[in-house]
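Since every read-out is calculated from the coordinates, none of them should be taken as a lab result. Everything numeric in this text was worked out from a predicted model, so none of it was measured. Cβ atoms are built from the backbone, for glycine too; each structure is taken alone.
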Structure P
Amino acid sequence: MDKIKKFGTFGGVFTPTLLTILGVIMYLRLGWVVGNAGLLGAWLIIIFSFLITACTALSMSSITTNIRIGAGGAYAIVSQSLGLEIGGSLGIPRYLSQGLAVTMYIFGFREGWLIIFPDHPAFLIDVVVYLLLFGIAYKSANLAIQTQYIIMAIILASFISIGIAAYLGSMQYPTIEVAKWGSFQGSLENDFKGSDFWLVFAVFFPASTGIMAGANMSGELENPRKSILVGTMWAIVVSFVIYMLLALWVARSCSEYELLHDYNIMMELSYWSPAVIAGVLGATFSSALASILGSSRILQAMGAHDVLPKGKWLAKRNKGGEPMNAMIVTGAMVFVTMLLRDLNAIAPLVTMFFLITYAMLNLVLIIEHNLKLMSFRPTFAVHQSIPWIGLVTSIAAMFIINSILSLVSFMVVIGVYFILTKRQLNTPFEDVRSGLFVAFAEWAAKHASTMSSKQERAWKPSLLVPIRDSETIRGDFSFLQNISAPNGSVKILGIDSTDNRNKFKNELAELTQSFQKRGVFASWAMLRTDAFANGANYGIQALGSAFFKPNILFLNLYRCKETREDIVKIIQEAIYSEVGVLLFAPHIHAGFGQRQYINVWIRDRSPSWKVSWDIGNLDLSILIAYKLKLNWNAKIRLITVITKEEEYDNAKQFMADLVDLARLPNTEIIVKKDNFMNYLDKAPLADINIFGMLETANFDHIDKTVETTSSSCLFVRDSGLENIMA
């Protein structure tokens, strides 16, 4: 592929932006605006419209000086800031609206042409203009830019014709007489039944929405950082001055009646009307040309990022660097919409998508400002109020123009976003979302730190799993997932004393990804030490100061290769550090059985069976049982064995109150008078039995319990920070 032709500030940004702003509304509707709103009202409408576009242009320029912007203009800016999903949700509607704008400009050209040649077939005019536009754009952007130079000369000639008319005395009314507020009589279309300021604003505002014409060429600019800023801002300043002067000219040159009844008044007032007619044709043609160039490049950029199906095909360029396939698709869409013959119902929606683009660009800068990341160092900085003004005025303008279509356009963007999120797009560049999430996390951490240290209602299982090798955890993978899912987390602590750390790190990373693929947030850390117990204890101590610290230590008694004395040390450190303990003793044959029943054993509490906020070393046991019940779709049994018959009713009531206060559905209560170990052999079979554990684990008792129940057992020690009744 040949080297892509690059453009400078004047040809690549200033010219297409200026020509898009100086469009058909300037020639055919500015007089009507002044006739309704008066000179003061018209100036206020122009100022308000250009305030929105100027603030947005400043925001866009500031962002582009901070990134290496790719192809696609606003799509590229938003994608590189907030990710492909949000960029695509904006880019797809914007591409469609830009394509529809081409058709509307073709129709506008036809109306101007029919002023000269009223007998020419309308559809034939549309087709000829379409073929000419498509041919120029498909040939090359360079030819399109050169064509726009010619159009700029034509528009300049129309201004000269107007200037000569003004010099020769067309401005017959003194400024002091015309500088007034209008009577808002309406238009020919509504039989002059009246209008208001915002209705007139809605008619004029699309004239100022061409500021993206140059930015859309971002992928073909020699220096987009400089060109987008300088070219766009100069185009806005120049066009603003032109609109203000033209409003003054028509106000001083015509009566209110003439302005309201004659849309061609600007042509009739000019020194040489053919020049203004040519200006109308040139303005609509240049706007259409800029739109077809910009829309095809938005489509090509989205194709390059696989936002759309057939992305590679859409992203393909020819030898001259032109997005030929994207141009073909765009040309086909324009031709189909031409067959509709009337886009009046769709035209306001085009404006809505322009305004949503403006709002999003301002929002991006607001986010960048407030995150205060070191990476945000624009070479062109604007005051923080600028994007806020741009955001508020853009949204306000949407609802002023058409509140129903505003809601529809927002729904379209949101709908496209959710569709794209399901596609799991692979973003090829770094965006600001990570900083955004970190900022939210920091904000939450700062506010949560001022609250109660226990935060029992916010409790979620956050497991710390110390391991010496990956084989230790693989057999417990599904069990850890069942305890944690869906909102818990797993922190794998690798403890290594060898020099083969890279292999172990890779294994830890793979395990973490496996948990995340199954909906469990997981992370890993690594310590190098010879003593496993020391490594586990160092991890407990170090992570204890973290905000999102682990709250449960998980150890597999039979898979752990350490001595039981080391396990005792680890458990004692966890208890001291207020970390709950799950000591898992799996049955070698039974495993988890059918995962239908969970037995939770409650010690004999005689003679005090009163349910209080602190129910002792029982909260974590029931919480884990409840998590397993949800993920296994199992049934919980609460079992207690008493030694005195007279305590039966009290024990039964305690268990019933506990089930009620803990909100445990489908839970069976069993109270038996017997010897504990004797009843253990006769208890209903379960797929896992959960027991409380003393500070010093009795391993002989644990081994015997597993053997007696013929099931996997879990021995639990509360941290004191859990509460099943919270």
Structure Q
Amino acid sequence: MRATVVRLVVLLFWASAVLAQESPFVPREVFDLWNAELSGDRSFEHLRHLTLHHSPTGGSRGFQEKMRWILQKAREAGLDDVRLVDHLPYRGTAWTVQSAELWMLEPERRRLTSHADVPVAIANYSRSGTWEGELVDVGAGSSDADYEGKDVRGKIVLVSGSAAAAMREAVWERGALGVVYYNESRGLEYPDQVAYIGLNPNPPAGRQNTFAFSISYRMGLELKRRLARRTAPAAIPGAAGEGTLEGEKIVLRAEVDAEFHPEPKNWIVEGWIRGTKYRDQQIVLTAHAQEEKYSANDDNSGCANLLEIARAWTRLIREGRLPRPVRDVRFWWVNEFASEYAYFATYPEERRALLVNINQDMVGAKQSVGSRIQHITRLPHSRASFLETVVGSVAELVMRGNTAYLSAGQAGTPQPFSRPILALNGTRERYGAEIVPYFDNTDHHAFNDVIIGVPGVTLTNWPDELIHSNYDDLWQMDATQLERNAFIVAASANYLATLDTEGAPVLAAQVRSSALRVLSEAFARASELLATAPTAARPQAYQDGDNLIEQAGLRAARLLESVRVFADSALAEQLSEDAREAIGEAGYLRERFALQYRRLTGEAPPLVSPSQEEQAMAAKIPEIVGTPAEFLDKRSSIGNRGLHALMAFEVWCFVDGRRSYLDIYRAVRAEAQLAGEWYYGRVTARQVAELLDAGVQAGLLKLKP
């Protein structure tokens, strides 16, 4: 039997590269329904309005205006019980800019920039006032060396580094009036791009921000050259020399009218598609509305798609072409991260009503602009779930159906796309997408956090050199890509919302395949670690590979158990048996890995036994104490102890009152090594132990007897 299992595992590993044209979660007739009804062009029309609002913070007036507009459109889309949740606590600083202008007064009068012309020209958390002063070039402006030999008191500094750092070094420490920042990082590719920047929203005691303006690289270089312009030598016959470096005197005037809002609140616009059967297994779809003007892709694209999914889904139900789901579907337009954390800190019991989250953030990019790829995340290992199987399958369907293949054309398959999803006014570009290991940076991350504990994935394109700048506007958006991403979210959510016990065996079968793929990927990665290790490092590589496979078995078991929420008693029993078999299969693969070590080295594999440090870790079992709000307050004061931020996040997420420090370390180390150090960095036992100890000392955790 075991030989059969291993053959199956190997086959599944190679099968991961198969160009699937079908998904068991989207039958052909359902594909056709969504493809006909969803409209990227309608999403694009929503974008036209959403980009009008400068909403730099969740408490800004622009954000509130945008949310009121979304509220009305959500009602028009046909959602049930649409409401504005406007009473949630706001932990940040709410700020609105009314106007801001930067003028050159000498040597000529000229408006350099203004908030009215370029909304991102003024840094977040600049305060109201009027300032006049001479401009001084201080290079990056972020270190003591940048100010050597330069008097900036009563002057305005030109910087190419962090505006917040320049505020600290030039204004707070040396008496400068304010900051003019130019965008050097993307200057060669986009010389007229103006970056969206911010200052410290909570200056230290005795300090306050003045202003910082953001200008383009081209304008920054112009000012820099003029300040350093070489003057001609005196016109004396026979005189030699190249002149002096006196430069021009440039005087600027900055005018800012901005408002800091007392006692702001976090807002959520919420709407529902009410299910017929289950009230405690809700599907939550999210997108965030706060960002700078224009933020067409980040994340007005997600907000627009959420409105379009709502319209299409309610219409399909109303016309009887799709059944009403058995589970509730919640639509949330939020202030990124902050709304979710504020909501669950206020209503911690609501966590138990949620099943999964699917987030959209940056889902409308014209991919030929900047070579952008749509990334669809896997789940963190701490949240192993059927969700990854479902969304991954639907995403693969769209990827393969909207990419041209030479052999497919030779087989008579329609070209360029076999399952085209195209907007009428969009491009005919391929759907460049990739399913990648977990990353954060958007709203699904809050759901995956240990204090909420709901599996969440996101669709987010990357790289994006237009993000957070005046270039994130409608011209670089594509209605076709909006429609494709909306399809993935809608079809995945519809499948999960309508799945009942009768259909659960199909999901279970696919999740079994995913569990075997987890094992095969771990075995392949362990073999790779061993094969690439220097001879002297092979014993350690063997121990790491053995741990990788063991942790894969545990993860595969958790993945299978996640399907129990849909299962009747018979299927639930099967899933428990499958989970036990997955751990057994991991044990067999560990034996095969040991044999591989013998064949490679001619020696018996080293004993895998805990060190003294690891033995001490095995004796400590942490559990979380306090409410979600208390957890957030205390964790914010604890760093990452040298870990990659996502691996520190996973350390917290693996705390469950059953795992020891050592269990947590092994799980997180395996997760980092599966993706690779280039992706998640290194994880050491000491780092994990120090982070957990810091949590205990802060009162975030307690150790069980």
Structure R
Amino acid sequence: MYQRKRTQICSILLTWLLLTPAASAATIPVACGTERGNWREELHLHRMAERARRAGQLTVRGRAVPERAAPAQDIGEIAVLDDAGGVIARRNPFNLNTHSIEFLPSDEPASQYRFQVGAALFDELASTGGTVIPLGDDDAQPVDLPFPFPFYGKLHSTAWVHSDGNLTFEEPDAASQARSLGRLAAGPPRIAPLFSDLDPSKTDCDVRVWQGVNRTVFTWRNVPEYRDAGTGPRQMVQLEIRSNGAMIFTYASVTAGDIVAGISPGRLIGSAEILSFAGGSPLTFGATVAERFGGSDSLDTVRAAQRFYETHEDSYDYLVFFNTAGIAAGTNALAAEQTVRSARQGIGDAAMDNGATYGSPIRLQAVLNMGPLSQYPRDPYARVGSRGQITGDNTMTLIGHETGHLFLALASIRDPRDPSARPMLGTQNAHWSFNFNSEASLLEGNRIMDLGGNRFRTVATVQGYSILDQYLMGFRTPDEVPPTFLVRNSPISAASFPQVNVSFSGSRQDITVDDLIAAEGKRVPSAEVAQRRFRFGFVLVTPAGVEPAAAELEQLETYRAEFERYYPQAAQDRSYADATLRRALNVSLWPAGGVVAGEETIAKVQLAHPVDYDMTVSLYSPQDLLAYPTQVVIPAGAMSANVAVRGLTAGAADLVFEASDGLVAPAFVRVAVQAAASNLHLIADYVDANWAVVRVADQNNLPYANVRVRVEGRTQEYRTDQRGQALLEKAPGEALVVEIDGAPESSLVIRSDQ
């Protein structure tokens, strides 16, 4: 999502602002809101919308959502999907008005919380008494507390009160960025009864604090939502904190649109839990607990993907959604990415897999919500809106930006003074910092010239995926990554936009890839076997009953075709994009698998649906590391065939499977050939009283099929399946000693209590 308030863009944009007509502080769609964990937010909103849809309570444009949805249709290489059936809807409207949420600590000092929801506990005297806190739009002021307040195990004597319906501890966070779950979880410790864009600088409203011996009450009294230059509906919300660590949110009159409500220890501590407060929970929470409310029509990317897969095969790594319904990608946003599945290590992100929820059993890795087609110029290389005037971004760089979010920018060295800090990162801890020499990455940062004497100047922006980017994406080895640097103590915010020809001061900190690996671990899988070819499905969402105009289809087709050319250029020919709507040719080894030299593995080549003719699949590898048949035939009426692949020489090879009819996309597989079985190891994937599942893998966690596994004391030989797993029967309480045949050093002891 791209957003920022015009008067808050920071001093580096002064020249640009002086050349722009006077404007209010309204949020403008220019900054990317893709952030850590935003998939949790998206799944929560989808679940809330699904409940409302089934109950007939889901609305779009103020009317009930039409359930009759036309199947997706392909027009050329563009899939067209109408917005019925919940694809576009108002998801999870605020439902706590005239209610209170009470958070109760479960230990001392407070570090675990449970909550309960009841009738409003509004304190009328506190709302009109006490002291007015002078706050402007996007502002924060410190308030000394009359008692040390315990919050997630720490005591605080000062709170920062924000205009945007929240308190923080340790430091303020009043930036004009998305009021989101990701910001709640990644920022400073925060209590957020109404984390939304509010403006108390208007008349007939204020923010007040009333203090007693054992409790303090904060009231946002008649503060308008920042909508239409601050003339949005007025909000009345109250927060009470008590000396024992209890907190009470009271919603006297709330009609704001998009809201996050909850509490968080911040700094990405623990795993965020998103739930329905009104639905209640018997659990206690030691990390972020929040609810995301959606008060505006939005594209439900989960539902849209489900609808797409009703008529398309699981053949795509990315789905790219544009719409002609005028629906923004978020609150005043341009575009956003949601990661669907990832098992990569060393990139600063956690493994996750929500593919089945999106309708993709195997392949889908990310969804890009590019927002309204109308906000992009027809020329794919023309600058896009206000952001383009600042950063130089065009439609291709922005699609590339969101594409890169599957891997970037999440990795950072650590600050020894603050281990929770990510000094290489800027906006939402998911973009490179303005002060980081990102070599003009598409994921922000700048190319920075060191002028000497602690002086620096930015010289380029958004030119492509940098070499460091390519390492994190799996396209380069660590020894290919040159050193770079970060400018410490810069007067420019880390969250500022990239911009050319900005001079600033600071102290240089050199950074090597080894420094990054020390903080995040090695990139797994490594560049030798990581996926290099990605399939994109471009989808146009239209209002129900409205056919897309020829000009709209032509515009999106221009983007689609050009992105196939642009993406490898941005990746310096280390990766490639296929954006055609072809069927899937699934290979069990995909995206990568392994075999031992001198041994054989079995790859299954499979179609999603049978065809009525013999389909010939040709095999080819440019390296001489494998032995394989040059062709395999999937018989008419069948869906699969097996292929024996033998390892010849240690190394990494490409193996291409290409169907004869051209209607099916080729499969590109990376195959690691190990010199000996001693290079492999065993992993216990599952153990219970009667069964154990072990997996044979290498240093990249690739599966090795058809590998012999032995259990000490048994004559039976086991072989791993296509997932590299072997199923072992065991007696209750029995311990098994398992090893890879020919590799006694791989021995793994499986105990009954594992």
- Task: Can you spot which of P, Q, R the value -3500 was calculated from, given it is helix-only ellipticity at 222 nm (-39500 (n - 2.57) for each DSSP H run of 4 or more, over all residues; to 500)?
- Result: R
- Task: Using log10 I(q)/I(0) by the Debye sum over Cα atoms at q = 0.09 Å⁻¹, for residues 278-461 alone as the calculated read-out, with -0.42 as its value, let me know the right label among P, Q, R.
- Result: R
- Message: Looking just at distance in nm of label points 7 Å out along Cα→Cβ at positions 350 and 422, which of the labels P, Q, R belongs to the structure with the highest value?
- Response: Q
- Origin of the value 215, where volume of the Cα convex hull per residue in Å³ was derived from one of P, Q, R: Q
